[in-house]
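These are the structures in question, set out in turn.
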Structure P
Amino acid sequence: MFKCFRELYEDAKNIAFIDPACKNIFEAMLLYPGYHALVIHRISHFLYYTIRCYK
């Protein structure tokens, strides 16, 4: 469970490092639509494979 949060934090840190307009990590987490898409994709991927295994 904490691995998922750590990976999302690392993704936000990379966005903040690469994009010169991004001032801090929390700005990347709150305002960047690419980060939101990544979070939604990871959640849906987890749910898809979790539900699929129980059928």
Structure Q
Amino acid sequence: MTNPTANTELMTEVLRSAAEGVLNPIEPESRPLEAAGEAMRDLLDRRVAGKLCLVP
């Protein structure tokens, strides 16, 4: 971190905006661990928006 104070201010603003409903983050998509290969292909091919969670 080159500027911890600025980072703290930015995170505070982002969290406040999310709490107020201004930001609507995408929930991670879950897939079974057995589908890890397909999940990686989908990430690389940009067929997944946001994050992808592998569930054992």
Structure R
Amino acid sequence: MPPRGVKGAKNKRMYEKIKKSAKGRGRSAKVAKRIAAATVNKRRRQKGQTKSSRKKR
């Protein structure tokens, strides 16, 4: 289950794929979740899908 901030089907799929990849590389489940959430949030921020990124425009 992705964190609350991960909205949309594409972002949820990306979160799960990154989490699975990190686990496959030997990361713990907790660290894999953190990496996946940070990566998805970074992408959302770059695309302007977060409140803080909208203010900067």
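Listing for the model above:
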| read-out | value |
| --- | --- |
| Parent structure of the calculated result 35, given that relative contact order in percent (Cα under 8 Å, 6 or more apart) is the read-out and P, Q, R the choices | Q |
| Percent of Cα pairs over 18 Å apart derived as 33 - corresponding label from P, Q, R | R |
| Test item: helix-only ellipticity at 222 nm (-39500 (n - 2.57) for each DSSP H run of 4 or more, over all residues; to 500) calculated as -14000, pick one of P, Q, R | Q |
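No value in this document is a laboratory result; all are computed from the given coordinates. What you are looking at is a predicted structure, and each value in this text was computed from that prediction instead of being measured.
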